[in-house]
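Chemist: Below are structures written as structure tokens.
Taken together, the values in this text are just the output of simple stated rules run on the coordinates, not laboratory data. Everything numeric here is computed off the predicted structure, so don't read it as measured data. Cβ atoms are built from the backbone, for glycine too; each structure is taken alone.
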Structure P
Amino acid sequence: MDSIIMNKLHIIRTLLICGVLLSASVTLYGQNDSLATGDVKQDFSTKKTYTPIPVTPFYDTLFYINDGIGAFTAHERATAITEKIRNVAKNKDGYRFDSLTVSVEGNVVGIACRDVIIMVITETDAALAETTQMALALEYEKAIQGAIIQHQKDTAWLTILLRVLAEVLIIAVQFFLIKIINRLFRRISDRVRQMKGKVIKTIKIKSYKLLDEEKTISFILFLLKIARYLIIFITLYQSILLALSVFPATRGIAGILFGYVLTPLKTMFYGIVGFIPNLITIIIIILVFRYLIRGLRFFAEEIDKGRLTLKGFYPDWAHPTFNIIKTLLYVFMFIIIFPLLPNSDSKIFQGVSIFIGVVFSLSSSSIINNVISGLVLTYMRPFKVGDRIKIGEIVGNVIEKTPFVTRIRTPKNEEVTIPNSTIMSAQTFNYSQSARTCGLVLHTELTFGYDTPWKQVHELLLNAAKRTPNIMETPKPFILQTALDDFYAEYQLNVYINDADKMPRVYSDLHQNIQDTFNEAGLELLSPHYQICNEMKIEKK
């Protein structure tokens, strides 16, 4: 009796499978009749684009569905197959190893479980997989069978209990691991504090005290705290990954979280390995330019010290010229190295470079003007550091020359900063240059009436010049009569000095001596002036 019932059930299942296969064959009949096998493959490669839809009944993707059948799209087909596999796994009668069967009817191959048709394998599926229908069906059958058996094992109560215990164990281990790490770093911190003044001392760079003992201890403790937090984070992250990988439902999340760490590390590793040839090239280029600049620095120092002379090239040009050439070499080196840098061709890198260039060009017009002016002043040589000069109304000694500004200290110890572009547009008087070469001429003027003999005035002025210190004997002082006014003659005393820094002192001493010599001669330093009074009398003042 049982055998008869089993035979009837087998007949009914066979009829159902044949009906489904025949209906699928009717649906695909038009395609098989109208297109040859070669034409279908050509349609796959040139005319139609297929989007693979995954079949994922239990967390893991078993295979992909690329094409639909009749009115069913690939997505609808994949959804139906997924639901049928889940229903087979939930069957109350239970699932056995031999529950799945593969049937062939005409050009269609199907996979069934008892009286349930799970899926149909078409010629299109086989062509896209580059295999036969039967081989693809057997592959899919094996994948479905393994997924169902594994799902049944994963949902067994004993397995769930063991996994819950594993989760509890992971949490407990992580809890004690954090306590151990905190205790270990606490002991290390106490040990570091005990090293104060013994092993850990003040950190100095030559005579500069970079960190004293307290700051050094604080810095080391700060690094230990960062290390402790980092280790705890790594262990906690690893525990989370282990906890998520225990249950099949969360294994995908664990893989994603692990990828967040592994993917950047892999990218960095392969990026570093791939950059090694370019890095070697960059190092060689830097070494070549480094030794080239060293050689140029040697020649610049030799010219600056006067041991090497070039016709028409002044020693004070040596260092500015070297700095210009060095800057140009660095720019040229950067141009060569730039294409070898990682991601140098990325749009973001290029955009940032363009942005920096635009900002620099918009904000640096005055800066570039000062730099160019400073460069021109260097080769014009109107003054050098230490010279007493006059720019506009400012008189003082040059204390610093930079590519942007020139700083001057006045005789009153006022420090004045003048942009180089301003110096280029103003008149510059260099007193020190004349004092070093031919002597700087200082002059002072005074007037006397015609009743005083001019020879006597000349003699007294020259005597005053002889009494004044810091005045050169050769060339000798001389007197010029610069004007003959209505009531008096104008005399100009000229003297030579060779130190422009002493100008204020020489003027002061000279004026004092002029007063003394004329007082000793009984002459007052007065000039006659006349005015008409109300009584129409002429009075002399």
Structure Q
Amino acid sequence: MPIYQNSFEGITDPAASGITSNADVTLSTENFNYPGGGTALEIVGILPEERGSNLHVDLSIRKLLGEESLDLTDKTIYYSAFIPVDSAIDRISLYAGKGNQFILLAEVTADAWWNKGVWHDYHFDLSHAQGAMKDCDTIRITGLRPSSGDRATAYFLVDDLKWIRGDSFNIPVDDSIDSLRKYAANRHFKFGLYSSEVIFGWEDDPFKNTRDDTKDPWYAYVAVQEGVVNVVEDWSPRPNEDFSNLDYDPVEDASTIRQYNFGNANSMTPLGYGIGGLYFTAPEWLRTLDFPDATKALLLYHIERGLHYTRGQNPVWLLFNEFILGEGYGANGLKYRKTPLLGIDGYDHGDSEHYSPWAANRTDSSLIEAAFIKAHEVDPGATLLLNDYQDEQIGLKKSEYFYQLASDLKAKGIPIDGVGFQMHNPIEPGGTLTFMIPFTWPWQWEHIDLDTYLNNVDLNVKRYASIGMKVAFTEVEGQFKIDDLDLTSATGRAEYERRLQWQAECFAGLLKIALENENVIMFHIWGVTDRYQNGEAVPGYGNGFIFDRNYNPKPAYDAMLELLKGQ
């Protein structure tokens, strides 16, 4: 994998390292793209009054790589930049040079710099760039003034320069370097990081086209280098489907096909989310579909089609996801077709919290049972699970219902192999975990110290083992409070580092449970990098993954790697 990454730490003489400028280049350890390597390039000089005048920094390919040139035509390039609030510079541009000739590759226009005084992260796919050259010998990053003005001293900063080949379907794993994948190999569980849509580009139209500006091959590289799990999701039914055809439509199912192809190309274990996760997006035609016969036919068709594509790959399928009613509706039960629309707080939760097309009432598990039977018929080698959130701690109301439901299905002879625990963990500044008590208004929270939480999870895992059932950690995440921190101050950064240690203890604690319990079959983190958030588990919380926003490993990564290497 032709990759390059440089956060500029360890450099003492920029010019000797191939970093030159038409101004002064110094190394800043005070203003860098935090959290990160701790050093940035600061370019300072006199900006002439003419429109288009600029300060720039040149980076020599020969000095950086020891090679004469770099082929940019198949690369995605990344960097971070900072423009001070009062600077005359109003645009950052990227150029490729050969000899003394430079070609503009990408730029951030003035309109995007309304928020100066903060670091911004960028990546540009150069495969479509006009004039991207095959033999670049210099990369130039330019700070430019788009309109004339007074002659003035100006500066900007650059950090986290890197690039990678943009082929997400052909990622060679390098086992000569330490990785979580390397040391998790040959364990009794599969380790992985969520293969998010950003690998392919977010979809922005009904024809499943992708946006190249959101396609991030570095995300794909880390997901494959560090893990072996690939998420595939097939829960988008269409009316009047041909139930005799199990093939995916190349246009309508392009997103699903890409997910399968990515995992197959990189030898990853499928983690499938079946149609049983469809509840808050159920279209009106599905809500009014004849029940149970027509609804059952649709469900079993999608079960067969999804498992048809992963047959023989020893997949793990979460046939039903987030299918349990919240505690605000009395005794737990299944989400169902006629759930009341108004929650106890007076808000309409009918589309988001309580509805499911797959059950007639809170105790009707008939279609769940039929789905497991069909899935086992299609692929006897597949591991079939139920999946939900706040089900991992023994003794809590929801987890007790979840355990009883799963054990009852198994006792009836339904081919269920086990359960999935999501584990979206919000970690408070003091190291406790906080969870919203479902359907309270105003919201109420419970707080559990980390040791108690981990012990509760361990006891629950062992309880499932005692009845011969497997457990998958499916969506592990460790968000912590960040909205109260000023990360430009030493005090704020010190507190941030302290909270990172709590996050590390949480991740390592869960991994230790997985290592010590043979019935844990998967440890899957619900993301790779803090660059892409999956929403807030609790308002004001974030940065829940093991790589920071520029793909530097965090203390949680180091703690997990040390644990795996030690065992």
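Chemist: Given that relative contact order in percent (Cα under 8 Å, 6 or more apart), derived from a single structure, equals 6, which label among P, Q identifies that structure?
Modeler: Among P, Q, the structure yielding 6 for relative contact order in percent (Cα under 8 Å, 6 or more apart) is P.
Chemist: Of the structures labelled P, Q, which one yields -7500 when helix-only ellipticity at 222 nm (-39500 (n - 2.57) for each DSSP H run of 4 or more, over all residues; to 500) is computed from its coordinates?
Modeler: Clearly, the read-out refers to Q.
Chemist: Here's another thing I want to ask about it. Ranked on distance in nm of label points 7 Å out along Cα→Cβ at positions 154 and 426, which label among P, Q comes first with the largest value?
Modeler: P
Chemist: Quick check on the output: 168, 73, 65 is Cα extents along the principal axes in Å, derived from one of P, Q. Which one produced it?
Modeler: Computed on structure P.
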